[in-house]
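Input: structures, listed below.
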Structure P
Amino acid sequence: MRDFQLPGRSPVLATNGMCATSHPLAAKTAINILEQGGNAMDAAIAGAVLLGICEPQMTGIGGDCFVLYSPAGSDEVHALNGSGRAPQALNAAVLRDAGETAVPLTSPHAVSIPGAMDTFCTLSNDVGKLGLDTLLAPAIHYAETGVPVAARVAFDWANDAGTLQGKARDVYLMNGRAPQSGETFRAPGQAEVLRRVAKQGRDAFYTGEIAEDMVAALGKLGGLHTIEDFANTACTYGDPIAATYKDLEVLEHAPNGQGATALLMMNMLSHFDIASMDPLGAERVHIEAEAAKLAYDSRNRFLADPDHTARLEHMLDPATAQKLAALIDPTKAMGTPAPLSEAVHKDTIYITVVDKDGMAVSLIYSIFHGFGSGIASDKFGILLQNRGAGFTLEEGHVNELQGGKRPMHTIIPGMIRQNGKVMMPFGVMGGAYQPNGHARLVSNLIDFGMDPQTAIDAPRAFTDKGVLNVERGYSDGVRAKLSEMGHKVEIPRTAIGGAQAIKLRRDGVLEGASDPRKDGCALGY
């Protein structure tokens, strides 16, 4: 139990349904949908689409998503890949010939075809109960009437506003500046898009005037996208991948997401007695940072489009983790593995919903960098992701940019089973941090017996690009010790990631947890 004389959050407890996400309006919308008779998938879709209005710097209908879900009355977990592909006419040679060594982040060549809307429509049809018109109504309302900008959203908006270009500056800035906390943001163009999708389904987005608007905006800047690229967009069902950490089975989405990185990292950490360490001490931070370096190096070598991913079985083999763990010196930091040119950053939203029948949904949805590519369509103001920056231009690499191929993705939904039973849908936002965040959350739960809210609240550290970022929640003594071990230690300007989780307790109570690093909350009824 937390100390009630100190700042903090209590877990949210309910029995009929629960949502945890990064904005209160989205959480409330999800609960409203459950109360109207919708299931967890209906609620997750409605909340996620609204998050694109509440947190447009993080996500939107010009982005991608991945989903894990467990149907009511079942402990099976299904996966759906809602990531889009590069335009057919684009390949790495085009950019190499232009003198590029990486996909430029704000170029139309960084814009892969958005896959999220196709995914939402597919899941509504295949799994949901209420229909798209009901699910999109809240987002249409708020896009039209406006949403007061939340505090963390305003902070991120100001940080990332420089990415916006052309039409996007008109849509997402107020008289040329980022909105301040409490000012109202409206997106009437997106309201019209959602109205059309509510009436006509996914084809309203991927064919006709809306698709033409996106293609024209990209083509004007030199993009090679076609109407056919949009029309052919299709999400794909698959099976999750999994690994066991002590008595918890952790399920992740298969590549092109980076969930295998989290599993490899957990497999490495299992070779250390983490539970004997101070949960907020330097020793644990060091071991975790070294495991992350090795796991992320493997990610950069092997993960790509599902049709191109190399040596996934090798990456998930416990023997591989054992060999990598043996490379870790418990007292000294290793050099940073050579980074590849894939752009990795921090901007994502996550929503999880559990309904009264036990359906559990873990959904993550993003436009990649803050405000994505910074490119918006002219008529409807659809902000387009820059997921194509997840490709490498290295010739012959499994993740080399090719037309019709999916890039390596940072976003990963998670699910935990215990004794064969679904125990917790969870997600950790934060771009590259996400695998590290999954491993840290699972370790907090099982090694230190933390409840989900405490596990999320706990301070974080993450090694990235040669710097060990250590949040202010750690003591100066810990930072000094880490420096002595050879780490280049800094306090990050922005909090590391964000997380949401719902625990399905054996007594039938749902226990929701939401990260105070974001504006959101867990709500139940």
Structure Q
Amino acid sequence: MTKQVYVIGHRNPDTDSIASAIAYAELKRRTGHRHVAAAMAGEPNPQTRYILDRLGIEAPTYLADVHPKVRDILKRQPVTASAEMPLKEALELFYANTIRVLPVVDADGAPLGLVSLLRLSEKYLVAGTDRKRGIDASLRSLAACLDGTFLAGGADEGVEHLHLFIGAMLEESFSGRIEGYDPATLLIMTGDRQSIHQSAIERGARLLVVTGGFGIDDDLLARAKAKGVTVLSTPHDTATAAWLARLATPLSRFVEAKFEKIGVAEPMEHLRLKLLHSGEPAVIAVEEDGTIAGVATKSSLLSPIPYALILVDHNELGQSVPGAEAVEILEVIDHHKLGNPPTNQPITFMAAPVGSTCTVVASLYREGGVEPDQKMAALLLAGILSDTVILKSPTTTGRDRELVAWLEERSGLDHVTFGKDIFSACGGFSAHGTPEKAIRSDFKHFTAGETLFGVGQVEVVGFDEFRELKETLRETLKAVKAADRLDLAGLMVTDIYTETTLFLAEGKNELAHLMGYPQLEPHLYELKGVMSRKKQMVPHLLKVLGKL
């Protein structure tokens, strides 16, 4: 099975995250990996949307989560049966398809219950009350299972409860055996024994089955028709016919109406719990419209997940798309500190100390001798300019500048002009719509010992808009802190021209004593020369929080 591979960045993706995912997926496809696609773990922020629209590039597939779902391990087109199907045909389905459970469905394909081979054998083979003689079947089903021909009477559809007697003895002895039974429930089976034929007809038996392909005397046949006795001739011998008659019982008599059911969109973990703790041999999976999608058994839990991930612009599960811990991770392409999870197999892991993941991806294009087209070169350039704030961030390295020059040639864009267009078009808070969207557009979680904190960042041109929204932003930041159960929530408001950040903090009030930067007012600090969350803000907070 060929897995679908998704190249995906972190939650609340920024331009570098989405651009590197798109560009690396394209590189993988151009180097022979067909089943690779870009994905994103959140909606593009206004800056990223502007870049994608300007370049005419579609946004990647949005994946809200990658928790394995029931549909991911389900074999579609299940073998099913109707409630009216005779047991004989059901057993043929069990044998032909090597299955242990058979779902029974209605005319619309909705499940009515399950028939398991184990439970069926318990019911069918173990003699219980009336099990030795009782047969529940319609005359039509009996005729079909016996390959029989009606000599008198017809193929009634209704299921009847019949008592089977084999006429393999003298008529006198046989008559004694059927005494006490309602003639309307008698199914008498015999070969060419005329005395038994006559006895059955005279008593008004419900059905006389003549085995061996024999018929009955014309006078007796006329008498049977007159008395309403159905006569059926079967080519099988008596022993075979008696066995086949029992298999004429419809599946409705064996269906377990109480069964476990699960939707195809439910997490696989829910299926695991049902299979391990319900005591049922299988769980029926249903589509959204209630029709059957497939049958899951414990062996289904061993089926491989049909997709895998390549992580870009992050390597920590806390920042990954929900469910990443349950999916195979094939590669990591990043430029952040290590916090990666263990993997079962060796993987490609690249974490370079550069200003942007797009720098790493562009290097892979160049080193592999793959020329990016104009759009892809522009997208990679945008990712680098965004993450390095037009090469002004202290995270900027010589390698970033080198790759920017290489991408300028291939995109036909001047990096300074392009960078100013990016930040001018989508800078500030108004582009995000709401204060919460602005804060969460690029908000990441971190840990310092037992302290959990989060830091968002918004690039602006001047602080006028921030000062107008400051109190609203503080209240919103307080709500984000509570919702994410953080000890500290902070927002970096970075002016790309003055290269200064105003840091709004909520929580850990004692921070003011150790912050080391001027406090303009309660909860607000001025950090001149600070532009990078990764290289300046977070390391500083880790040190300060460590002292607290």
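No value in this document is a laboratory result; all are computed from the given coordinates. Note that the coordinates shown come from a computational prediction; the quantities given were computed from them, not determined experimentally. Cβ atoms are built from the backbone, for glycine too; each structure is taken alone.
Quick look at the values:
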{"read-out": "With relative contact order in percent (Cα under 8 Å, 6 or more apart) derived as 26, matching label from P, Q", "value": "P"}
{"read-out": "Value 18.0, calculated as mean count of other Cβ atoms within 10 Å over residues 244-251, assigned to which of P, Q", "value": "P"}
{"read-out": "Among P, Q, structure where Rg and Dmax of the Cα atoms in Å as derived comes to 21.4, 62", "value": "P"}
{"read-out": "For 32.5, 99 (Rg and Dmax of the Cα atoms in Å, for residues 12-219 alone, calculated) the corresponding structure among P, Q", "value": "Q"}
